[in-house]
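S.K.: So, here's a batch of structures to check.
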Structure 1
């Protein structure tokens, strides 16, 4: 993490701790409770830790991240939304239900709130090629809400192409 990135280890963010101990294993996620200059206080499942900001690594999955769950009983095509971190476990809203999962049971989705996408189909409301913005809203059927110029529409994940610079990912 570069010097200027330390501000990203802010209150409410999920982090890993570099100083591995028995009560805070390497893969444990914690939530930043307070930030005071270069010091951070982080709550992990078994204890709170106070350490220098450079001892923490920002997790790739945060609150309000779209994820796919790799667990029995949940389709790998379903999209879920991380709601909170509790006791070292991530609480995810997926397929209309709550799921408690370890970080290793989740894959970060390519589509995230704020992503720019194109719909692979077209209609009178959404012309071919129009860019839309993914909103922070996914329903029980894993349909994601996208804002286009004509309004907000629920779209299937598989029908959207992610804009990545000038490329669209399939």
Structure 2
């Protein structure tokens, strides 16, 4: 399977839907859970709970922005079966979450900060280049052209904040 094929599009569609459902369910599953203290030797569920609780404490603007991003990601599902760019974009979303889950599992609990999420968003940058390359040849009046334009703006806006936050996170790993 290669990018642009319907089979890969179907697999990406299913993975993104499952990922979105899981991410929606996690706060409800952890509601009322005791907040463990940060320590070096924490279990994956404890580290995941702390990381999730950090997300609950972000600003209202950041929560609204994340909801907007979820809409853009969800809209990509309309195009993923037949558009190579949508497949690449959603693949980078999946990759950023895989990186996030692996990092939560292997990093010491005391090193987990929201900067990890910013760092994982660096994986969206290849999709930005793919979108920009395709953008000139798209009809911006179609649903797909509009979605690509909004997705480009979303990635640029996010990366403006994610690059410095992710760099601070990386540097904190060496302290």
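S.K.: Between structures 1, 2, where is percent of Cα pairs over 15 Å apart, for residues 18-89 alone highest? Can you show the working numbers first?
M.R.: Details: 1: 60; 2: 66.
That would be structure 2.
S.K.: Something else now. Just checking, which of 1, 2 has the largest value of relative contact order in percent (Cα under 8 Å, 6 or more apart)?
M.R.: 2
S.K.: So helix-only ellipticity at 222 nm (-39500 (n - 2.57) for each DSSP H run of 4 or more, over all residues; to 500), computed for just one structure, reads 0; which one of 1, 2 is that? Intermediate values should be presented prior to the final figure.
M.R.: Values: 1: 0; 2: -24000.
For helix-only ellipticity at 222 nm (-39500 (n - 2.57) for each DSSP H run of 4 or more, over all residues; to 500), the value 0 is produced by structure 1.
S.K.: Work out which structure the value 21.8 belongs to, where mean count of other Cβ atoms within 10 Å over residues 82-89 was derived from one of 1, 2.
M.R.: 2
S.K.: To test your reading of the models, identify which of 1, 2 gives 52, 33, 30 for Cα extents along the principal axes in Å when calculated.
M.R.: Here the read-out was taken from 2.
Read-outs throughout are calculated quantities, based only on the coordinates presented, and are distinct from any laboratory measurement. Predicted, not measured: the structure shown is a model, and the values here were computed from it. Cβ atoms are built from the backbone, for glycine too; each structure is taken alone.
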